[in-house]
Structure 1
Amino acid sequence: MIDKTILLGDIGGTNARFALTSPNDSSYTCFEKFLCVDFDTVIEAINCYLKGHDIDNLHGIYLAIAAPVSGDKVKIINNHWVIDTVKIKKTLNVKKVNIINDFASIANSVASLDQNDIEFLGSESSFSELSQFDIAIVGPGTGLGGSVIKKTKKGSYISALELGHVGFSPQNEIQMSLFNILSKNNNRVINETLLSGPGIANIYCALLELNNKKISSLTSEQIFLQIQECEFAKKTVDIFFEILGQVAGDFALSTGAFDGVLLVGDLVNNHIDLIHNSLFRFGFDNKDDYRNLMLSIPTGIIKKSELGLSGVFELYQQSYKTQSDS
């Protein structure tokens, strides 16, 4: 490998994804995914990846991470890793380490999408160029992420927001009952207490408790597999998608993302048919005096995978072009 090799990374609460690129590449290569729990630190994970691809040195590192980015040291919200850019530079002998929020990175990749990359839910619209619209992005996974793309006269402005850590607002009797049960074990019931992989399990266990049933711990994947046989699994999924619609609609209202809301991530992409037949749009549209506005806002699922890496690759290319032009 030439010494201009760049490491790209997308680090979430559960998985770390890595790839390689260089100044003359039109995309990235050597994609590989690791479980964060298998490594004590991000540096160990990076070294394992580099060793597997026979890389001795790097020109730079660009990472998208699941946390608000502030300063040289950032703790990943839903796992044990700390991203210490100073330590990474010193340990890996690399001059440049750039970190960005993972949902800012995802938003950075949206401009390269086209109609075929989107599965519309309910109202449909035509996006000739996604960067020219005010759009919100929502993604349930290990946690719940969100970002917005706002059009300006000079182009587009991206902002990553902590949607998952906004307090959850129950909208009906069953949601209030779930809220009360979840409040017993949580100092705050926030959006991602319900809208995440672990959140699906939380809803399921709360439903069992509410109905005086024996509590059994299941993963979100196991719950989805049991929706045909288990009434509580089915009810869990129904509630999850309705709440996802509610929160996505609230996010559109609060950010002014009136041109569209796009869902991302494996959790939604693996269950597109279920979302189509769910109360997602009902939850999204059910905003009293703002119902007509909500009906006009298109919603969809981005079907393209590895958006975080695509976005961080775009960030690298923009940075490289800026350096080359200066």
Structure 2
Amino acid sequence: MARKPSMDDVAAAAGVSRITVDRVLNGRGGVKPKTEQLVIETARALGVDRALTMMPTRILRIGVLLQNNVNSYYVKLREGFVRSAQQYKRYNIRVTFWYFEQIRADAAIRTLARAAAECDGLVVILFDDPEVTAKVDELSRKLPIVTVASDLPGTGRIAYVGSNAVQEGRTAGALMGRFLGDAGGDVVVIVGLHRLLEHDQRAAGFHDALGRKHPNCRVVETFQSYEQENIRKDFRALLRRHPALRGVYNMSVGNPVLAEELKAIGKDQSVCVITHTVTPERVALMDEGVVDAIIDREPFMEARRAIEIHLHHAGRFASEDITPPQRPRIFIGENVRLE
């Protein structure tokens, strides 16, 4: 009968002292998080019974900072972080949310400072602003930061989690070109905020795809919605400015209002509309023939990947087990429902 592994066996395999192993396995504390996780994983690998259900003694406090927004993507992302926290509770993590109400640098910076004072690491969904970027860069020297959805390159963040926005824009451009065919026509691009790098990158990808493969499709205006749901007057004026409109690429919100305005002028079936994120209301618009394609990604997967990166940085999660990045998914009327 094989003998049970001892603390000395664990110490030798992990390359630490027996005292360190004793502190970890008996929950005495006083061990660095990465060393603690190394000892737990080594003990599990050797078959030490008590290690099978152990979790790190120190709580890893991860703060998620984002705008208090009812946008469907933000709602799904918040749900994703809640689910991820539950899924990985064995790693002894605590996820808290930190909101700023307005897309203003001072509001975001104040929230960043409060969150950083209470957390061991941050996940941030922010806009591109020089002051905000400088604050993120400053804080990244003190604690790990992961950017999600819209990146802040040039800061000290440890990772960016999100889709390839240029690729998403190119996908939308390729779809628009195919839907409009050789005749092409006037196209409007609706962005939420130019300060969201993701939106600017999508717009650039869209222009690139049309310019290279569908030159008869002309982007006649790029309209900024400021992520406001009810901008009926603005949409109405937009449609009046472009009576020959044949396509709309809306990467922002407001699809129901846009649909109503298109119906009002009898163009809800003739103007091609491409948007982002599958939601019940957008599926309903697709059923009505108003929305032609939805480019989607799974916010839960992004939330999970961000949490896993923080866990790995803290020495609690293997790099090879981190959820891989997502690619754009295309939905049309024929595949948007699970039937």
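For this structure, a couple of remarks:
- Looking at distance in nm of label points 7 Å out along Cα→Cβ at positions 262 and 302 over structures 1, 2, structure 2 comes out largest.
- For 16.1 (mean count of other Cβ atoms within 10 Å over residues 38-45, calculated) the corresponding structure among 1, 2: 1
- With helix-only ellipticity at 222 nm (-39500 (n - 2.57) for each DSSP H run of 4 or more, over all residues; to 500) derived as -11000, matching label from 1, 2: 1
- Origin of the value 16.9, 53, where Rg and Dmax of the Cα atoms in Å, for residues 14-93 alone was derived from one of 1, 2: 2
- Origin of the derived value 15 (relative contact order in percent (Cα under 8 Å, 6 or more apart); candidates 1, 2): 2
- semi-axes √(5λ) of the Cα gyration tensor in Å derived as 48, 21, 16 - corresponding label from 1, 2: 2
- Structure (1, 2) behind the derived value 140 of volume of the Cα convex hull per residue in Å³, for residues 6-157 alone: 1
Every number here is computed from the coordinates shown, using simple stated rules; none is lab data. Just so you know, these numbers come straight off a predicted model, no measurement behind them. Cβ atoms are built from the backbone, for glycine too; each structure is taken alone.
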